[in-house]
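Input: structures, listed below.
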Structure 1
Amino acid sequence: MNKLGITEQELASRRAYFQLTDGDLTRLAALRPFAERHNDAIVDAFYQELILKHAESRLFFTDQATLQRAVAAQKRYFLELFSGVADLSYMENRLRVGTTHQRIGVAPKWYLGAYAHYLRLISDRLLAEQGPSAETQEKLRSLQKIIFFDMAIAIETYIAAGLDALARHQAAIRELSTPVIQLYERVLLLPLIGTIDTARAMQVMENVLMRVVERQAKVIILDIAGVPVVDTRVANHLLQTTEAVRLLGASTVLTGISPQVAQTMVQLGVDLSKMHTRASLEEGLELALGLTGRSIRVKEA
């Protein structure tokens, strides 16, 4: 099984969908001598079109060495179209090609345009060499099938890579949105800003519990001054976090409670008896230090 989770059964289903038969693969394998004869000319023409006529695509080939590597890889890729094989190993190879193009930033429009341009170049040369006979048309249909088969793999590779990047970005954003800060020894602070939904609440609890254990914290301050709305759901999340923290032997101090939030909690009947509450972060910090045997003293002039 490969990165897209494709099995032999899925491969067979894909081949059936694109009507890529064993007969097509046999015709493609028979065209291998033709491909070898025209490989250099087709790939060179392809890159002349790609580089000379499109400024955006030229950005990927900033020096001669890069261009030479790309041309060599493209010639290998071109010949593999005529291998007469479309198994899992073939698909793995196509996945790697697609992933490489996505990683270096080749937009899908250029990737798909390259396939279309390839098909035109090959078709023109095949028709010029063998004539527009029924047999030649069959060969062209087989070629079209393998190229469309490849294109589907490429697009799925782009989508999979994009979703993976999106997931990493979302994880990074969640991490930044729940920063647990160590203020003093065994005293932590988590300033909450923005809306708290179920997914973020789970992230909050996970981060808090992890940091409490890592830092052997005795007090965690949850500051909700930046949370616009505290409803029953948010209150329940805070209570669950407080209970989990308590089971680890630490206390929770809830700060940043505005008059409106206080009134809302009273109206909702939220039981805050298991956590300490203070209106401001400053007051919460003083309480947290007191719970750990410390205090803030004003330095005498």
Structure 2
Amino acid sequence: MCNPAILNEKFGIPGLVEFADNHSGAAVARVTTRHGQMEVARQGGQLLFWTPQGHAPVVWLSPQAVFKPGKSLRGGAPVCWPWFGPHPSDASLPGHGFARNLDWRMLETARLKDATRIAMIFEPGEEQRKLWPHRAQLELAITLAEQLRIDLTTRNIGDAPFTITQAVHTYFHVGDIAKVRVEGLEGKEYLDKVDGGVRKSQEGPITIDGEVDRIYLDCPEEALIIDESLGRRIRIAKQNSHSTVVWNPWAEKGAAFGDMGEAGYRQMLCVETTNAADDAVTIEPGESFTQTSVYSVEGL
């Protein structure tokens, strides 16, 4: 059901939620409230951007992002599932799993007391179960209020336990990466993927002056992006996540992607809510697991 008219008839909320074609054949939900605006694509169940009222955009989408079936979108908040990064035993399988590349099914839209929620569901089909032989449902609920909340719920609807790693791979918009630091991860150990996965310890706030790709371990606490250029801090709180990924591809790798733009790396920083590396989750039959991210923005 990709036709925006059909989606509007079933899920549209006048004045709040409208479905449209983004001119690339992708159906998107556009949400506008007194708290701000966001846009969510059925492809990948992906938040594309979030702009709180009175602020610059907080979630970054590349102007060169390609809306193409089966291809992940550069920017926004991709869902990495049922594995994060390379598959643990078969490098030929798609990186970050398959949920971010395929269309999700609309589940509901809702007008709450002082918020608006969009929920979508993804269930691996026969082709996906050839890559990952388990029966599961993945539900994504995005709630726009003064803060933005993302709940990612995995349900085991099969008869055997399975283990996942996952991420909400959010690209945050920054004014100038050279004037940004990340606080809240001081003293934490991390796996430095740029340096072959060597385990290191974070000394002081994180600053970015080259490629960064790190999995921070044992860190359920919130992190803060301090953006001196835009005069704000982005607060990233979370639940049921004990690892955090910090990523910026820097100039050479960013340009090689082809869909980030020559200087796109200067306007983005990923601080990802994850269950990655040792922070894997085993879900028993009939059980479910919800990972939550809550984003807010405030002045310095």
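Values quoted throughout were computed directly from the atomic coordinates according to the rules given, and no laboratory measurement underlies them. In this text the structure is predicted, and so the values were computed from the model without any measurement. Cβ atoms are built from the backbone, for glycine too; each structure is taken alone.
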When FRET efficiency 1/(1 + (r/R0)^6) of positions 87 and 119 (r between Cβ atoms, R0 = 30 Å, to 0.05) is compared over structures 1, 2, which one is greatest? 1
When distance in nm of label points 7 Å out along Cα→Cβ at positions 167 and 239 is calculated, the result is 3.4; to which of the structures 1, 2 does this value belong? 1
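Given a computed value of 52, 47, 37 for Cα extents along the principal axes in Å, which structure among 1, 2 does it belong to? Write down the numbers at each step before the final one.
Values: 1: 96, 48, 33; 2: 52, 47, 37.
Label of the originating structure: 2.
To which of 1, 2 does the computed value -22000 (helix-only ellipticity at 222 nm (-39500 (n - 2.57) for each DSSP H run of 4 or more, over all residues; to 500)) belong?
Comparing all candidates, it corresponds to 1.
Where is distance in nm of label points 7 Å out along Cα→Cβ at positions 159 and 279 largest, in which of 1, 2? Display every interim value, and only then the final one.
Numbers: 1: 5.6; 2: 3.5.
By distance in nm of label points 7 Å out along Cα→Cβ at positions 159 and 279, the leading structure of 1, 2 is 1.
The value 23.1 for mean count of other Cβ atoms within 10 Å over residues 79-86 was derived from one model only; which of 1, 2 is it? Mind showing how you got there, number by number?
Working: 1: 17.2; 2: 23.1.
The read-out was computed on structure 2.
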